[in-house]
Structure I
Amino acid sequence: MDLAFLKEIEGDSRISAESIKSAVEKAVRERVLKPGDKMPSTRDIAIYLGVSRTTVVSAFDTLGALGYLNTSRGAGTWIRDPEEVDSTAAQTVEMNPSISSSASFLWQRRRNSLAEKILARAGRRPDSSELDQSNFGAPSKRLLPVRQWRQITTNISRNMEKTGFEDNRDVFGYFPLREAVAGYLRRNKGIVCSADQIVLNSGVERVFSPVFSLLVKAGDRVVVENPGFYGAREQFHSLGADVLSVPVDEEGIIVSALDQLENLPHWIYLAPSCQEPTGVILSQDRRIDLLEWAHRNECAIIEDDWDSDFHYSSQSARTIFSQDPTGSVIYFYSFWRLLYPLCFTGVLVIPESLIDLFKGYMGMFDRQFTLMEHYVLTEMIEDGHVEKYIRKTWKYFKRCRQALIYALKTGFKDRVEIVGSSTGLHVLARFDSEIDSEVLEKAAHRADFPMVSTDLFYEGEAPGNEYLIRFAEMELEGVDAMVKEFVDSVLYD
């Protein structure tokens, strides 16, 4: 199909899923697109407009929900008859003549500050949520221990008649898995805790929900790293907390800057083992200083350790939780980072003094968890498959990382700076400020190069042309060719 119906938005630097949806709606109304017309692929549209495929998919999903599109898996997407689109609304008005079809509910009156910030960003250039590789940054599916996971799943499924509902009664998650996780954290993170201190749930938001719901109050002062993970920062904002940004350098969060704050904080949230986006590791001296400062000022710490399994040139430092004698640290870890899409399990390790409170909350509001996933993950850990997988992929990622850095430095020479860090599944690159950012981003899309701006990670103005480049999805044999296509598109097209 000709892509002329998108001409009006082609070249617009602020193309979003909403603008693509509006262009298709207009084309249907004006009969430029007719019932039965087959739509171009989402990939073709993404290339044509210079946006991410995920943006186009989001527009298609909305158009499908509104009735403009029919999709058949493996066959494609077609335009529906526009008369069918309005049929549901027409039936509603016919049944309720007092309700005007133009009188839509004003949800904007109900939006909170987080909703407003999300909408304000809708017109910006693509961010990490629009690039699959950058959003998840999870290891390639080619590397996952799928065979072991499948075998264990099959064995459990064959014996499901032996499964009783009692396994699902513990509100913190399947107890044998919590015991296995306690051993895993002791061996790999130096954390000595009981299974009773471990809270399991699916994903980041659900496992963190008791912390936000029970312990963070409106008006609390919360220190976050700058730059730092924007999801946590905006979550604190949405709860009415007073968010205070503290800078980081090559040794992590600058602890001495805490003394410069006008008011003492109640919380410190940080990612000390792989700071995002810089990838730096909080030095051991600063870990000690941070704990001493927090104890002295009665401040609680949330230690986000979700991307802490891969270190390439140095040993990881001991977790803050393992060095805390007072029980002032809550620790977070995720198997989702390692095993997506096989596993979504997130882990909180809480001080013993919070066990009863968290059990009360989980029993009242969140009693469900994915029992089959817990069964399988238990055996994966107990049989050593998870740790073997980490050792295997560590070698591969180290080579990918080296190949990526070498190819970027060879192609761009002194026009790129690779920020020194030796952990995680991404590198941080700063390109010559004379290179236009639009040129960089469009070239990255054309080359399927998983690169995303770091601007959302900064509170305030972000440095120009700074990008996260995830290498977890890259194939080692294809790194040179991918980077060359990207370099040629930036410098020579």
Structure II
Amino acid sequence: MKKRLLIANRGEIAIRIIRSAHKLGITSVVLQSDKEPDALYLKYANEIIQAKDANDEKPIFLNATKIVDFALAHQIDLVHPGYGFLSENPDFAALCEENGINFIGPSPELIRNMGIKTIAKKMAIETGLPLVPGSEGAVVDAQVAKAFADKIGYPVILKASAGGGGRGMRIVEKPDAMERLFKSAYDEAVNAFGNGDIFIEKYLQNPKHLEFQILGDKHGNIIHLGERECSLQRKHQKVVEEAPSASITPEMRNQMGEMAVKFAKAIGYFSVGTIEYILDEDGSFYFMEMNTRIQVEHPVTEMVTHVDLVDWQIKVALGEELTLQQSDIQLNGWAIECRINTEDPQNRFSPQTGFIEKIHFPRGKGIRIETGVQNGSVVTPYFDSMISKIIVRADSREEVIEKTLKALNEFNLVGLKSTAPFCRLVLQDPDFVSAQYTTRWVDQKYTPEMLENDEEELIGALAATIIYAKEYLQIASNSTVYDDESLNMWVLNKRIN
């Protein structure tokens, strides 16, 4: 009997999962939220369930009980959580399991253990992974945190044990700021995660953030697919990612990858996941955390390894044995992903909501588009502002930077402002070109005052003019012009080059 897969997510990741489901001969089922009734992903699913969440305090994608009830009522075999929302919620995974529904991801126990950073750190120590100097567990109050900071030296960073996305995180530069920042971190952690546990670490001044992609099955086979450079961040949120990283040697890659696999095997991990490292200026690296889901930036790994991670995520959940060995994984070329958010970089990245009058994506060999919008789509305030990802592959880092800039120049969005001009600005910066950027680089260099410069607006206007000119010439010469439907089908069917 044909399997039925419910996608408990929306936007571009829902379309991405639908693509894999179709390829594997699985019926795709999605949830239609009243908060986004005309979303693009609804066009590509085999079946739609009306969520009826108009009067709910939160959207359907955060309501575990309601999702499972829908799954049972519609004879669902598998649930894919995507990323964000309930993707790393162990209670949701357990609820699926208790009701005989196959949750596409690791076990609830693994999700819970890796989600609590103090437990994950303890497991990392047991398998020999290096850690940044810090507390072994949660610190009970600001006075204990201050005593620990006095011991290891300032600056230190406070982190929510159950945190993520920069929430519940505070940098403490000096002792007299500890009490205020500890309370701030604690309150945010309680509100965001329902868990106020805070631990403390030595704060590395100019680190890089690398993550190793892990893939394992339920038969004990685990491999890694190399690393992604995720240091280009603004306020702890990733902006641009690349694979591989220009910051490590092949020898370091082998060492870090082998340690990641060793850790994953030690905890009995299966499905996709990432081992997150922080890389210091002197080349030392430390375990930071493990993410137990598909990542937003997974396409750059797919582009350089030619391995479909979502396909394998589903196949592993169905019990298939991994046919790939570590020796099969070769990194071919370089890939960059730019996240396109509807935010105004010139106005402190304020969110943009409303109608997308027109959106034009770049096309060509080595360019991959993942998007959840089309002409006429409405960007609502209920969901994340990321509407698209532009992923580009080339044979070298130098070439992929040039090719990505060209793709960004061909991208055009009318109706709302986006972060595309900011991505262009960053990719042309000498620090990015020479791979000298760190996790603090964007926040230190690109101040609100600097981004208010009119020059960036001029760049965006020029790019739009070039695109409109190209389209006009195509029409005048009776060349092929892609309408919205054909473009969306291209997005859905695009293969990894």
One of I, II was used to calculate mean count of other Cβ atoms within 10 Å over residues 236-243, yielding 22.0; that structure is II
Across I, II, FRET efficiency 1/(1 + (r/R0)^6) of positions 348 and 452 (r between Cβ atoms, R0 = 25 Å, to 0.05) reaches its greatest value in structure II
For mean projected area of the Cα convex hull in nm², for residues 68-291 alone, structure among I, II ranking highest is I
Taking volume of the Cα convex hull per residue in Å³ for each of I, II, the highest value is that of structure I
Distance in nm of label points 7 Å out along Cα→Cβ at positions 76 and 372: greatest across I, II for structure I
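Bear in mind these aren't lab numbers, they're just calculated from the coordinates by the rules spelled out. Computed from a predicted structure; not experimentally measured. Cβ atoms are built from the backbone, for glycine too; each structure is taken alone.
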